[in-house]
Structure I
Amino acid sequence: MKANTVVVMIPAYNEESTIGQVIAAIPRNCAEKVKVLVINDASTDHTTESAFRAGADKVISHKKNLGLGITFRDGIHEALKMGADIIVNIDADGQFNPHDIPKLLQPILDDKADMVTCSRFKDPALMPRMPAIKIFGNKLFTKVLNAFLHTHYHDTQCGFRAYSQEAALHLVLFSRYTYTQEVFIDLVKKGFRIQEVPCKVIGERNGKSRVVKNVFSYGLKVALILLRSMRDYEPLKFFGLTGFYLTLLGLLSSLVLFVRWLLISRVDPYLIVIYANVFLIIIGVLFIILGLIADMMDRNRQLQEDILYKLKKQEYRKR
């Protein structure tokens, strides 16, 4: 079975030397229609010209460099406007093999997945050559994400992915600089099925469309995404547990001091600790109240996202 329309979207920034090879290698027989969309994030070279020469169907360009997260969101929006049944995202620098696109499409066509992602680490035989710090970082963030989502994925950082139309319509993303982890969180939390397909990739990037210019800066950005996701998707746990532990700490410490007072009828030299305990209890109770309020707001967020999904579906059906 083939999809009616597959849109292969390629975010690009100064990739004139490689984007033509990527586009030329995209298999055109994996769907009834295969369209190539390039999202040019304000390149200063001839990326646009190279893309059109190689056979791109459409190129949209930002007037200034907005970052990969925004470029990805714009690409999803434009691909849906182009009538995509399945959207494939692939890098412009030749790191991924376009001939692997059918591998990503098949689980969606078989109705076994809503998103399929290339996995660089699932099959040890296909492990790419990468700096040790990048392998460590990828595996660390994958473990953290798995712990948060209660899943067992091997690679949550890879951008070579295929999305069903339904999954793409439901995506709501906010990050400017990256999207890979946020997509995982958003789709898993909404109950979509994600499948990994091992692929052979080039570990080192050739072009300039790189997110990880600085490993530590990237780590901080990803950590912030995870922290915000915990806050947004599990607000009662995020605020409520924090408040519970602060309150419990204040109460236990106060209990110890109370028992000491009963035994020796003295508070000093721990009067400052009493003040600290009162502060902890007050802050803890406020966090618990904030968690309850945030939980109510979370229900409104879900309703708003459902309305947004229906509006987008109506918009793209008219095209």
Structure II
Amino acid sequence: MPAAQAMVLDAPGQPLVARRLALRDPAAGEVLVRVAACGVCRTDLHVADGELTQPKLPLVLGHEVVGRVAAVGAGVQRFREGDRVGVPWLGATCGHCPHCVAERENLCDAPEFTGYTRDGGYASHMLAKAGYVFALPDAYDDAHAAPLLCAGLIGYRSLRFAGDAHTLGIYGFGAAAHLIAQLALWQGRRVFAFTKPGDADGQGFARRLGCAWAGDSSQAPPEPLDAALLFAPVGSLVPAALRATRKAGTVVCGGIHMSEIPSFPYAILWGERVVRSVANLTRADAEEFLAVAPRVPIRTHVQTWPLAQANEALAALRAGRVEGAAVLLCP
């Protein structure tokens, strides 16, 4: 078995290091994936910067993985060598905790996460549990399929919690927002996009996608929102979104990490407004979203870097220099 080329995180706050890692044959229930592309997600930044505090170290980041099955372990029947697959954030669940039994596997008490507690896709090869791997729509090439696997999936789950909201605000117009705005528009909703102050390029991008309005997050929308989706990890946006949301509206926090939410007056929550978080994803989310994405069709906007430049891609994402989604192309 040849070695894998990988960009490895040895400790939070340190640059990733190029390294060759020994490969093993897939165990029972696993597949070995030859990686073609891997999205660079804001969650990767939270891990690399130490804001998510329990990674496996050393660690190969990356949980928006597209590749082809290079080998299958015993008992795997869903895939065979050569199949194109996607590997998302949710890497495994226990199957027997109260949440798994209640079909809420995204809340599993003993989960594994790709690129956090399992090595991910910033590499030429990776191992994944076959039951948590998905066939991908043929409508997308490898680079454009990658953002669907987290930005798309978390965005989709967040949008579901917006219910039948007709006027939808999206705070933080990055990878997830640019995908889910397209789905929301296709569903007949009106979308208002909020970017960081001064981000004229991001606002222009949102308008080109069809958003009815785009402004910065310090502004009030032109009319009250039925629901708001927060993808920017900025706690102060929670009271801002509540103020922008009408009675009985919902504010959905779609990130895995957020800065502290400041205190706010009860008056902006009163009126049966709801604040809720989104945690991880379920395999049902993935099946549903990957089926609907090509029907819209959702168009992914990507900027690409070679695997060896993973640190540069992370720096561009951290600095807000990515329009759409960042993707690594693997050798």
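With distance in nm of label points 7 Å out along Cα→Cβ at positions 197 and 261 computed over the structures I, II, the top value is the one for I, the highest of the group. Taking -6000 as the value of helix-only ellipticity at 222 nm (-39500 (n - 2.57) for each DSSP H run of 4 or more, over all residues; to 500) derived from one of the structures shown (I, II), identify that structure. This figure was derived from II. Looking across I, II, the calculation of volume of the Cα convex hull per residue in Å³ that yields 166 traces back to I. If distance in nm of label points 7 Å out along Cα→Cβ at positions 5 and 37 comes out at 0.9 when worked out from the coordinates, which of I, II was used? This value belongs to structure I. Computing mean count of other Cβ atoms within 10 Å over residues 21-28 across structures I, II gives 13.5 for structure II.
To test your reading of the models, identify which of I, II gives 5.7 for distance in nm of label points 7 Å out along Cα→Cβ at positions 29 and 245 when calculated.
I
For FRET efficiency 1/(1 + (r/R0)^6) of positions 125 and 293 (r between Cβ atoms, R0 = 35 Å, to 0.05), which of the structures I, II scores highest?
Answer by largest value of FRET efficiency 1/(1 + (r/R0)^6) of positions 125 and 293 (r between Cβ atoms, R0 = 35 Å, to 0.05): II.
Out of I, II, which has the highest value for mean count of other Cβ atoms within 10 Å over residues 157-164? Comparing I, II by mean count of other Cβ atoms within 10 Å over residues 157-164, the maximum is at I.
Bear in mind that the values in this text are calculations on the coordinates, not laboratory data. For clarity, every value in this text was computed on a predicted model and none was experimentally measured. Cβ atoms are built from the backbone, for glycine too; each structure is taken alone.
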